[in-house]
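Asks: Each structure below appears as structure tokens.
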Structure 1
Amino acid sequence: MNVPLVLYTVGNLVLMLSGILLVPLGVSLYYRDVTASWGFIYTIIITGILGGFSKAFLRKKATEIGIREAIAIVTFSWIVCIFFGAIPYWYADVCETFGDAIFESTSGFTTTGASIFKNVEALPKGILFWRSFTNWLGGMGIIVIFVTLLPAMGISGYQLFSAEVSGPTADRLRPRIGETTKILWMIYLSITIIVTILLAFGSMPIFDATCHAFSTVSTAGFSTKNTSIAYYNSLYVEIVIGIFTIICACNFSLYYMCFKKEFKKVYRNSELQFFGGLILTAIIFTALLLYFSRPESFYGGAKDPRYYNLGNDFRYAFFQIATMSTTTGYVSTNYDLWPNACRFLLILLIFIGGCAGSTAGALKCVRIVLLLKSSMREFGKIIRPRMVKHVKLNGESVSEEIITESSVFFVAYLGFFGICTLILIALDTSIVTAFSAVASCMANCGPGLAMVGPMANYSDIAYAGKWILCFCMLLGRLEIYSLLLLFLPIMWKR
């Protein structure tokens, strides 16, 4: 392990973060949030000093980043960003403990959208902007934007890109990794601008439109309102956000293919077909179940008249399926009052998540597709033991290494889900709350059921439980391996 190189690279990221913090500082100054402004100023000074120190006194021992260095850099960079990202919350005096500030910062950067704030609307504008801005930075991955700057430091960035991008493989759109990251960020920025404009046209204030655009394209779910998107009660807003959460939960390389007019490759993409079919089936199932069961109203316990209309049922089903299956976590109604089958389906969709190479979290559809196809192959071998059949994805054979990686990841994911759920239950949390909270945090989704449901938050979770959930959020965002490998001795041996 080349420790000086790791420290040098992480230090440069800290220096970049000090520059990024000028944006929320400008917003705080514009809205005259004095306390929040000082929080950002203190954080800029601290990160600037530490980043400048690493730039001036640390020397990189090599220009090529190996796989061990890449894993360490990516993991420590996320941890460092989360820690410094919590300082503005603490200095703005909006969190009771620094642990709560860490929880909010972790939720922001990992695009989880889980919050400990009971009254979001009472927060200073600068803090509200910072919450959504951390979503946006974490969506594409703050490391990915950092990779574009590495050539200027004489450092290769491919290993960092591979360790950062979600999914079994990292697609290179261009021969040079710096060009790939620039293309990804141009697509990401363009979608953000489009969503902001569309939401502003929907009579949403420009500040709210910007914050919601940040959280939409990053499939994160932080809102400026206590009741999330339900506050606006607008079909137009729900359609815009629902459609773009689905768009951003698809592999971003597909949009580059569309730009190159390679439409056949997009249409034949196995993961996209599975993802689209899953969402469509879930919407139809949920809407019909809502219509025939007609859940109770949040007020008074009587049957909610909104669900007597099939159009309304499809409206609520579309939005909740879209935002939960993409691990965004916005809510337009209290789905915790829906039939148990609908509630279970939402949690199941949280486990599956969006596509690899997107801003969505969870297991990813491509792994589910690979596991289903490899399972069918094994079933076939039971009948015909000598059968030789390759698992194919997008018409091409998939290596056994990738199939094994997907299987191991699936087992590890469920294993940590079970362990963390058990710990949360041991901390006197109800089974439903613990189950859904861990599932949602590991999938980087946000809302769950019961105590952490759509109309609640994570403020009542035990202090130790919040740290467990922070671990779950980071574990899900880094897709398990990067975080766990740090604890293995082989990582640190020469």
Structure 2
Amino acid sequence: MDEFEAEENNCMKKFIGSCFGPLTLLFFIGLSSCIETGDEERPGMVVKADYLYTKIWGVSLFKDDGLDKTALFNNVFIEFRPNFIFRITQGCETTDGEWILSSDSTLLVIRIPDNTEPLNQLSDEWVVTWLSDTEMRFIEQDNKGDEEFHLTVAPLNALSCKSCDHIDDFLIDKTWSVTSLISNVGDITDEIRGDYIEFKENGEVILHSTDYQIVGSWALTDQCRLLVLRWFQDQVYPDVYRHLEDSWVIGETDQPLITLENDAGTLELTEGIIPYCQDLHTNVLNTSWTIDFVSINQDDVSDNFTGTGLTLLDNNQLATEVMVGPAVLGTWILTGNCDRISFDIQAGQLKELSREWIIISVDEETITLVHEEGSLRMEMHLKKGAPQLSVECQEAIDHFTYGKWSIGKFTSNNSEDNTQYKAYSFKFKEDGTIVASDDTDEITGKWYPTGDCSQVVIYLDSNSSLSELSGKWEVEFYENGIIMVYEKMQVRRTVEMVRG
């Protein structure tokens, strides 16, 4: 219970003790009475407390001294909360008073602070004259008949604050998997693993499980602090789902995660549909996945992963697939509540993917992953199937790997200097090795094409005489030659390689 709620309860106890007097002592005698309904209005009908606080109410009629003042209560909605809190919501503002029933449950007493015109006009002792599933009617206890009060059931989302667009946009038209649910009976995540929730713009909420579809309402209340979930009545579903039906304090809302809590426990929702662990294994195991899209802080860097992929093997082994070079082995493992997957690739082109990724969605054809760490946000899409080389990439690889190359011209910041390179010949091998040799020396390194194969990455020993050739180069091909350009910061290098 937070300080706000504690203060509410303390004020409630003080108010009841000072204002209700003998009514408080008699209250609990009549709470078990059933709702009575009839075709005619008559004073003294019985209302049950549970009936009051399981609904949201709008003011459909208010008369004072015979004058119709209903317009004063347009867009005013009322909750009879447990602990005798009478809450009025108008737009994004809330006002709290008290409510209580008489010993025979036929008299409703409402008290609202005096400084809340016109809302405080509801403060009175009201006799119940009519009840139905959707409406309550009252007259003032003095029986003069010149004060009348009608309440009609309103949808839960009537309570939603209209300034909560930032959270609305976060929730609506997405699927949210229940990835953690800890209640007052313990951790019950396993009982609802694989279930997901949809929040509709019209205030409807739908929970999907393997065997059930449960429909209800949702609202953002208390100046966007609370997310309220309620299931519609007359639905059959396991008791475990009743733990979701509550008011939740909104905590972390960092996409793709939302964390909620209340006095009874905590709830964690992750964007996307997270399958059961066994289903996830079945869909991804012993399958090749092409790296179809990668972004870093919303910048599309997919070109750097053209023609690459991953194969998830038994025993949590992982093999990379690349255009040039050997498959590098690593490991993969499902973590969290099977909503995360970690890759460990210690060498090769794809080692920068060695991270823990949140699984946003997975099906038989695609996997969507997100990694967040500090200010870094990466997103990766995997597409089922081994990576395929484009015609342009195959031609580029063939061009590099056919024959040997020598450097005809080398310039650094427009200054030509070929002396240290003229004696070397270069061989680009299909296993990703580059070998540079002269009469007395041999230097080996790594190479691979990237992007749309209009770039090549070269690694050579930083202590060698050829270290200036290391880096990512833009390449242009002609019949028996390659032009390579390297630009970074204030450095610009150009290499012209000729075959032979």
Structure 3
Amino acid sequence: MVIDMNTHTKALKKLLPKAIITDDKAELEAYKDIIYVHEPSRAQLVVRPGSYEEVSKLLGYCDRHNLAVAPWGGGTNLSGSLTPSRSFVALDIKGLNKVLDFSEDNWTVTVQAGATIEKIENYLNKRGFTLGHDPWSKASATIGGAIALDSAGNLYPKYGSAGDLVLSIKVAVVDGRILTLGGPISKSSSSPRMSCLFIGSAGTLGVILEATMKIAPLAAEHATSGYAFSSFKKMFYAIKELDKAGLTPQSYIGGTLPSVAIKLQPKTEQALVKMLGIDSALFIYYEGNAEDVKVRLKAAKNLLSGFGKKMPDKYAASWWENRHTYFEMNKELADENIHLHVFDFCIPKDMVLTAYTRMDEIAKKQKLEKRISHSLFSALDAYTVALYLEDSKEGMASLRRFEKEAISEVHNLKGTIARTHGLGSLYSSRAIIEKEIGKDALDLLEKMKRTLDPNNILNPGILIRGHEDGGKRRS
């Protein structure tokens, strides 16, 4: 339902005279989920507050008038978490983008939710520190969005997810209260960790305004290396042995490349694939003091050489240099009208190879065996599948058929279909959510939702309540 926003726009401009407010159609088109890029925006109004008080007032107004609200950061999620089930007000938090405090002694930084991860990282790097959260989308993703989806980045093995870095957060809830949960200390047993209620909640329970995060000193040295394997299975066991030997890289990505993509590579890369018999490739990254990096890299080489062959160093260096564009469309694929669709699974470690086999079986049955890739992204259970499909009605139909069977297999294997990006509106049917977290947990979530957001205005249709009409669309 499209809402006539004229009256609300005028009222909000009077209520929030310093906020940026627009209902311009051209502006609204920028506020649509990238997963639904071909569909018109459901945003009816954009409000960019400049203060926490303005956020509080906006939420109170929308609650009184039953206007849905979607907290909006960088807009980089891949699961439809910015597409409520009805027309909405886009609450753009990018006006709240300051670094508020930095403590060299405590190793903490306090930032507003609209600050991009790149901005925070640049600020810390100048002072000899790092946030440690390094997603592909760091240039535009906001820290509030990363926390709201508990995002995992390239350096997950060393630092964990965005949520793991949170010490305390400040959150606005719909009744106007601004809550501060946690403090600048590493541990407390005084109560359950209340900040966790909002980590990974996808903006359905409250709007994150700021966070105090753990930081770490910049590493003195880093190095990369790459290895080729004759099978995904060999690569899996090689990573497993690295873990057992205490040599888990600070970052890694390994996996296959479908034939439809291999044939579009430069001839030198095609020759390398043929010469080394590459079915799967693994790129690893170590950081620390110079001697430690040297020792670990050498030990990893000795171990991995028993499973595969070392590749020229330039390929691993290129992976690390281009890691923030790794999942973006490259020119060769775009010229062939081929789009990359990523399934962000997480499978119990002892079931990963079973999942690999079953996904290949599904792909073969649906005649997609030349268009599927498998990878492990910075964790042995972080199993990701990608489909390289034509951007056409037939391609989208293939995607939906594969998705339906793949989701069923993941749940059968006790895994999740949403490791990093959230369930969003892509998968937010009640049946899928219940399989993901269990009936008891879903019941508890819905009770918390009714307590914190009784009128269901915060991201309705995403994760918790009002989701029965979700899960029907995919770009």
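Computed from the coordinates by the stated procedures, all read-outs in this text should not be read as laboratory data. On a predicted model such as this, the values are computed, not experimentally measured, just so you know. Cβ atoms are built from the backbone, for glycine too; each structure is taken alone.
Asks: For which of 1, 2, 3 does distance in nm of label points 7 Å out along Cα→Cβ at positions 84 and 292, calculated from the coordinates, equal 6.1?
Replies: Numbers: 1: 5.6; 2: 6.1; 3: 4.6.
It traces back to 2.
Asks: To test your reading of the models, identify which of 1, 2, 3 gives -9500 for helix-only ellipticity at 222 nm (-39500 (n - 2.57) for each DSSP H run of 4 or more, over all residues; to 500) when calculated. Let's see the in-between values first.
Replies: On the way: 1: -20500; 2: -3000; 3: -9500.
The read-out comes from structure 3.
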